[in-house]
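Once you scroll down, you'll see the structures, which are given as structure tokens.
Nothing in this text is a laboratory measurement; each read-out follows from the coordinates by a stated rule. Model, not experiment: these values are computed from the prediction. Cβ atoms are built from the backbone, for glycine too; each structure is taken alone.
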Structure 1
Amino acid sequence: MALHVLRHSLPRCASAILLVLVAPLFAADAPFTENFEKATVGKLPENTMVLSGDFVVAEEGGAKFLELPGSPLDTFGLLFGPTQAGDVTASGRFFGTKQGRKFPAFGLSVGGVSGYRMEMSGGKKTLELLKGDESRTSVPFEWQSGVWTHLKLQLKKTATGCMVQGKAWADGSPEPEKWQITLEEKTPPPAGRAAIWGAPYAGTPIRYDDLQVGP
């Protein structure tokens, strides 16, 4: 109500400037979602930023998704959503296939490029939590080739620092009630954008869909 009254008490140009300044504050507090259904095939949504890799919106069977090609063989990343500080939860669906004895790896992170990342490694059969590129802890995880996999990552502020928790499950299965992997740190939670990661070690594309991030 206060914003409504203030807006109508200002000249038109000042009112427009006020809306431009206030709108990002509301956007940062609201959950962000991207399912690529309104995205243009062959391009990227404006709310994403490529760190490295040839990510592009693709379509198959009427469904759209983000795709990372199967070559070159390296680790690539893409930022999405607004900058978040403090408590934050991010999630998404990931799809990859193995080829012989070669497996992909993919992940989800919060807190910016050097923040906390949960990575699923098909070759190592693990879920792993990293700070930047440094591995902190891991747990066993049986990944299914050719099946969409859900990843969910939570970062929370604690009295002594922060806590990172993650879980993963196959599409069609219920979400696990408990977090499968946990890391406690004695540093405050970093601020930054969420990101997806991919390492197409199998030489096959990695797909991403239903990205979400919010406080």
Structure 2
Amino acid sequence: MSWSGSEQGESPIGARGRILPAQLAWYVTGRFYVDGDGAILDAGYFLHLQDVTGTLFLGAPGEGTACFTFLAEPFNADRLTNGDLSLAVDAVGEFSLFLNRDPGGPTFDDPRSFGAGERIATFRRTSIVVGSTVGGVDGAPAVVSVNLFSAALVESKEFEHGGRTLDLGRLLPNGITQWGTASTKSISPLPAGYTAAVPFVGSAVAIG
């Protein structure tokens, strides 16, 4: 099956079989990683993927048993402050979803391992992303960090899971909007080559 982008028009099955606008699309958890040059990427796995039947984990839930993972292309962020708000303005970028038929490879000790499976879709953030952290300015403790973005489907591929043939191009033809909440502290120890790794959780809804 060839890759097909949303720019080719409406899903061949139209509205039937797609996730409805503003309906929950997925829950994910992962980590933001910062390398020595200041570039950022995020990687993680799916806790829930709407309309995907069958288990999302082969074993006790966690990154090492996750059937569905994601990995972003590295991007850079501009940083500024406004009172006790610390803001990060992220550039437009892409992230891909992967199906792991034999989980056991993904590990937060190696963020690139989340891209080792079969690529089933790629999304592109449609505008810059502003992440906001309350506190953390002038030595004050950070309290909470949040972000929000929309992403369009760039391409997708049919895949088999739970006894069904699925395609995110049909389920989410117009992309998603995701809200994220992140920790304000980096984990330790860090993977080699990275200066920070911050856990987060995200929830997304379908765009109409």
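Figures for the structure shown
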{"item": "Computed -500 for helix-only ellipticity at 222 nm (-39500 (n - 2.57) for each DSSP H run of 4 or more, over all residues; to 500) - originating structure among 1, 2", "result": "2"}
{"item": "Comparison of 1, 2 - label where distance in nm of label points 7 Å out along Cα→Cβ at positions 126 and 190 is highest", "result": "2"}
{"item": "Read-out distance in nm of label points 7 Å out along Cα→Cβ at positions 158 and 198, computed value 4.2, structure in 1, 2", "result": "2"}
